[in-house]
Structure 1
Amino acid sequence: MANESQIIYEYTNGNTVEIKTNDLSIDMQRLYVNVVARPDGKIYVDDPGIVQRVFSGTGTISGADANELHDVQNASITFDGTYPRIQKIYWEGSVPTTETNISVTGHFILSDLGNEYWNVQYTLTEYTD
């Protein structure tokens, strides 16, 4: 069985939704890297060093949290570089670690599981400068 992680998504100051997941995936993309091979055989690399992380996976949340996500994602969130954000990620394993305050844009797909629980598929894309 996979280790369980927890993502705390904070959409405005102090308002959070917690998603527990055992399939957290982090895609790390090096943006704007340009590799050019010249006719003389030399290779030139232009790398501004901008890295973007995309956090994705699935989890189960309560009906109250699903309603909160629905209401918030359909309302106008002011993307100001502070919110929304991943307030905290707890990685479980032999040594639990955390990652904090990552400004993101969120994409959520909710599916009703019944008994007031919802399956959530999430994709949280980090802001980059």
Structure 2
Amino acid sequence: MPGGSGDITVQTWSHPRYGWIIIPLEIGGDLVIDMVLSTYPPISYVSERSRDTLVGLGFAERMGDQQCLLRNVRIEGQRVADFEVRVRRTVVQTADGILGLDFLNQFTDVHFHVPTLRLTLTDP
């Protein structure tokens, strides 16, 4: 159960150079990391730099060298379930990580309104 309250709606933005759809994740209420939304990879990733920052602040738990659990995650103030990410030295330039299909699989419906770049995720 990601948020427990129905829909989660987020205003995404398009990366000015690469055109990626970016979702800002609020971690622990104090930190925002920019994640690229992608349906290509089956799993989500964060960079080593992001992992080190998140673990150092107590917002993530190491689960081996190449995996960690993101805790207390919110999207525009709306709670989502803690979730695991893999760690890579670099993920993408100018972003902290990638949200892959494993993240989207938490939801029963994913709706992206192209003209406004609004993303709506529906809880199961």
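Identify the structure, out of 1, 2, from whose coordinates semi-axes √(5λ) of the Cα gyration tensor in Å, for residues 38-101 alone was calculated to give 37, 20, 12.
Label of the source structure: 1.
So Rg and Dmax of the Cα atoms in Å, computed for just one structure, reads 18.0, 67; which one of 1, 2 is that?
Source structure: 1.
Which one of 1, 2 has relative contact order in percent (Cα under 8 Å, 6 or more apart), as calculated from the coordinates, equal to 28?
Derived from 1, not from the others.
Since every read-out is calculated from the coordinates, none of them should be taken as a lab result. Bear in mind that the values here come from a model prediction, so they are computed numbers and not experimental data.
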